[in-house]
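What follows draws every value from the coordinates through simple rules; no lab data is involved. Small disclaimer: the values here were computed from a predicted structure and weren't measured. Cβ atoms are built from the backbone, for glycine too; each structure is taken alone.
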Structure P
Amino acid sequence: MASSLSEITLVRGDTEPLTLKFWADRKAGTVYDLSDVTSAVLTADPEKDPADATNNLFSLTGTIADPTSGIITFSISESEADIEPGTYYYDVQFIKTGGYKKTPIKDKFIVTQDITKA
């Protein structure tokens, strides 16, 4: 079970897309309006605060189907999902209209061992 609302847990080898909902105000139930977000990238790394991208596990480009829903879907390939079980870290960075960057979320990315090896 996740210890925070933004922690991601992935079973090793699972390739179901990661779907994240972004909130402007979670308590009030107000979703983040993604209308001015031109791209979103989720990057995972073994280090919480890496100095550079050298050890990044992967970077996934998100798909925004409906900007007013606050939902972004990140597809993960088999090779990207084949990660040694452990605790890693991720963030999501938005590129907004005008080229502005915003990192709305940064948390743990936990990979657990799968049992079925199909």
Structure Q
Amino acid sequence: MIRFYYGSGSPFSWRVQLALEEKGLAYEPVLLSFEKGEHKSPAHLARSPHGKVPALEDDGVSLYESSAIVEYLEERYPRTPLLPPDPAARAASTAAGSRLSAGVKKTCRASGKKRSVK
């Protein structure tokens, strides 16, 4: 089963969780506490060398960085695709996702909250 490590309030974790949900994949969510420093624990640093969230483990594969995780999920579990098959439509969808991601990052920075996320 997929094990998904995330931190509360992490927009990068939201990206991966949305992909997992949209694809209808079974997964075990593992919440790491920023306040307790769980994202900097030796166990998590073995999964994510920079101590950031999200991270994902799946059948012996350990990944970090939300973009890489979503790409992996898309290729590993193609039955329910996140992107359209047409290259032009796929590019437009990717561009829209990039704009949305930039907006979320800007909003998080404006809130003044500093979190160790990626």
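Quick look at the numbers
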{"item": "Top of P, Q by distance in nm of label points 7 Å out along Cα→Cβ at positions 19 and 51, largest first", "result": "P"}
{"item": "Of the structures P, Q, the one that 10.8 was derived from, the read-out being mean count of other Cβ atoms within 10 Å over residues 83-90", "result": "Q"}
{"item": "Of the structures P, Q, the one that -14500 was derived from, the read-out being helix-only ellipticity at 222 nm (-39500 (n - 2.57) for each DSSP H run of 4 or more, over all residues; to 500)", "result": "Q"}
